[in-house]
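Take a look at the structures below.
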Structure 1
Amino acid sequence: MELDPFARKLMAQYLRRRERDLESLATLLSQSDFESIREIGHKLYGSGSTYGLDEVSRIGGELESAAKSGSSDEVEQVVDRLKSYLQGLSFP
């Protein structure tokens with residue numbers, strides 16, 4: 001599927017924001033700020049499908065749940081899955 005220039009720009013902006021989220025998540029995890037992590041998960045859950053990235057939404061839901069549990073290990077595993085998924089996207 002070929003994206004028109006406007007859609008390409010929107011997708012690129014969305015993915016840059018997710019990269020910033022990964023940076024924030026690393027900081028928040030080191031601070032055990034589970035509420036802020038939960039908020040990012042909730043945002044991802046709500047936005048991924050809008051961009052055709054259902055996996056981002058799924059991972060966002062998992063991140064939200066992991067943050068609610070307060071488990072650093074669980075949050076870290078979900079963040080690693082998000083990072084791997086985003087790195088695996090091929091966006092020309």
Structure 2
Amino acid sequence: MSTITEEEVQEVARLVGLTVAPEKLERFAKGITAIIAYMEEVKRLPVESVPETARLTEEHNVWREDTVTDSLTQTEVFQNGTNADGYFVVPAVLKHK
């Protein structure tokens with residue numbers, strides 16, 4: 001198993017333009033090392049007999065035809081709220097300075 005050093009973490013951070021606090025280097029190095037160890041375990045799984053498109057269930061996408069149905073008129077819709085020239089009126093979210 002390969003172990004990631006604090007110096008490697010610092011170098012990769014420098015290459016991507018990040019600054020890592022010195023007190024976090026050890027934590028990141030241990031975390032990245034653990035991730036790499038886990039990926040090594042995953043690489044050893046026996047998956048040769050598993051088809052590439054295997055799924056957990058036999059469900060497939062279910063498609064239906066689009067059908068046009070009656071809907072509410074604009075007048076009926078605006079009975080549920082405040083109307084201003086064909087739009088709902090809501091409280092302002094952003095304020096101008």
Structure 3
Amino acid sequence: MEEINAVVISKNDNVVVAREKIIKGLNVVYLDLDGKRECFEAIDDIKIYHKIAKEEIKTGEHIVKYGEHIGVASKNIHKGNHVHEHNVDSVRENLDDLV
């Protein structure tokens with residue numbers, strides 16, 4: 001059985017975080033928040049502590065990590081893709097609306 005090499009933080013996350021370097025073609029393996037083992041293929045090389053899409057994310061959709069929006073997909077991101085500045089635009093939430 002393959003070792004756990006990624007972690008998901010929140011049930012709303014659409015990315016997982018690599019716990020080690022993951023080479024393209026290898027499996028990304030993590031436990032969901034119910035303890036169920038999940039697995040999918042990395043379609044990019046992933047550096048340690050970087051994000052990997054655990055589902056399809058369309059252009060303009062929010063990237064969700066820690067249960068929070070951390071950016072917007074600047075292009076379609078496929079399950080197994082590295083999620084980083086090359087495919088994510090940063091966004092500034094309008095915090096004035098929250099006060």
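Please treat every number below as a calculation from the coordinates, not as lab data. Predicted model, so just to flag it, every value in this text is computed and none were measured. Cβ atoms are built from the backbone, for glycine too; each structure is taken alone.
Given that distance in nm of label points 7 Å out along Cα→Cβ at positions 18 and 50, derived from a single structure, equals 0.5, which label among 1, 2, 3 identifies that structure? Here the read-out was taken from 3. In this comparison of 1, 2, 3, the computed figure 49, 28, 20 for Cα extents along the principal axes in Å is attributed to 3.
Match the computed value -27000 of helix-only ellipticity at 222 nm (-39500 (n - 2.57) for each DSSP H run of 4 or more, over all residues; to 500) to one of the structures 1, 2, 3, and report its label. Source structure for this number: 1.
For which of the structures 1, 2, 3 does the calculation of distance in nm of label points 7 Å out along Cα→Cβ at positions 10 and 66 return 0.9? The read-out was computed on structure 3.
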